[in-house]
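Several structures are given next for inspection.
Where a number appears in this text, it was derived from the coordinates with a stated rule and is not lab data. Small disclaimer: the values here were computed from a predicted structure and weren't measured. Cβ atoms are built from the backbone, for glycine too; each structure is taken alone.
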Structure 1
Amino acid sequence: MISTLRHLQYASGHIELGMFKEATTELDAISKADQLLPAVISVRIDLHMHAKQWNRVIHFSRELSRLAPEDDKGWVSHAFALRELELIEEAQAVLLEAEPHLKKACGLLHYNLACYACLLGDKVEAKRRLVTAIKMDKSWKQEALEDPDLKALKAIIAALK
């Protein structure tokens with residue numbers, strides 16, 4: 001009998017190789033009792049993210065956020081899938097809901113909120129969130145300079161320290 005951990009390792013390898021059917025087979029082979037483990041749901045999110053199956057990402061991300069609200073992956077993946085479906089206000093709302101649950105500093109949350117604010121035309125909020133993200137991790141500045149979602153802030157970003 002193969003352990004849940006081994007199935008997750010195999011599934012992750014298949015996902016990286018673009019072998020989504022095989023990854024699904026590995027995930028489906030996990031015992032029913034373990035299907036709701038955050039680690040299993042997390043790999044399912046990875047599978048559907050790579051396959052660009054946004055509605056499935058939303059489904060599993062909601063479940064992960066419900067089971068492990070302190071884990072940023074569920075929230076950020078949910079918002080990203082909504083962003084890919086061009087539902088920017090909804091994506092922003094998901095991350096604003098997540099913020100009190102994420103006790104640790106989460107630069108990715110602030111960076112994505114900057115992107116969504118910028119896309120919605122709120123440059124002041126976008127800059128505020130981006131400055132917060134960059135304070136947490138300087139590498140966000142370079143990422144922001146290349147991000148089409150932040151194009152409207154390019155001159156402001158270049159001037160940030």
Structure 2
Amino acid sequence: MMTEAPTNSTAPTVPAEIETRFGRFAVGANDAIEFPLGLPGFEHCRHFVLVQSPDIAPFQVLHAIEGPGASFLVIDPRLVLPQYRSVLSQTDLMRLGADEHSVLLWLAIVTLDQDERAFVNLRAPIVVNPERMLGYQVMPHNSLYPLRHPLASE
């Protein structure tokens with residue numbers, strides 16, 4: 001028997017438009033994704049929106065709609081490494097309100113170093129259950145993927 005994933009009835013109001021360091025984006029009223037634990041380093045940010053635009057594709061922006069201004073450039077890890085596969089633990093599936101048959105959204109955070117080279121965190125992906133609009137950053141056991149995978153080959 002699967003336990004219901006936590007939900008928060010005190011979700012903040014989603015603005016119609018957001019301004020991020022990556023651009024200005026329209027947002028739907030039901031686009032808020034709840035992160036019950038926040039994200040590491042941004043634990044007070046519990047609600048985010050995932051926005052996209054043809055101008056930044058294939059990237060998307062995960063932007064906090066409460067708490068400190070947190071905005072992350074993200075990408076589907078399979079676009080970076082087509083053979084990318086990761087298995088979630090039963091605990092992670094339960095927290096997401098998902099099972100092994102659920103369709104989940106996988107995102108990897110993109111970072112730039114001081115020389116403006118782009119890297120992708122493939123070891124600790126963000127996983128979202130779009131049916132419940134619930135997400136967590138997970139660290140799958142026995143992950144062989146690096147924290148800083150180069151986005152493009154030199």
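As an exercise: mean count of other Cβ atoms within 10 Å over residues 57-64, calculated from one structure in 1, 2, equals 21.5. Which structure is it?
Values: 1: 21.5; 2: 18.1.
The read-out was computed on structure 1.
If Cα extents along the principal axes in Å, for residues 33-88 alone is calculated from each of 1, 2, which structure is the one that comes out at 34, 22, 12? List each step's numbers first, then the result.
Numbers: 1: 34, 22, 12; 2: 34, 32, 17.
Of the structures listed, the value fits 1.
Tell me which structure, out of 1, 2, gives -21500 once helix-only ellipticity at 222 nm (-39500 (n - 2.57) for each DSSP H run of 4 or more, over all residues; to 500) is calculated. List each step's numbers first, then the result.
Details: 1: -21500; 2: -1500.
Considering all the candidates, the number was obtained from 1.
Can you spot which of 1, 2 the value 58 was calculated from, given it is percent of Cα pairs over 19 Å apart? Present the calculation step by step, with values, prior to reporting the outcome.
On the way: 1: 58; 2: 54.
The value was obtained from structure 1.
When distance in nm of label points 7 Å out along Cα→Cβ at positions 81 and 105 is calculated for each of the structures 1, 2, which structure yields the highest value? Please list the in-between numbers first.
Values: 1: 3.0; 2: 2.3.
Going through 1, 2 one by one, distance in nm of label points 7 Å out along Cα→Cβ at positions 81 and 105 peaks for structure 1.
If relative contact order in percent (Cα under 8 Å, 6 or more apart) is calculated from each of 1, 2, which structure is the one that comes out at 12?
On the way: 1: 12; 2: 19.
Working through the options, I get structure 1.
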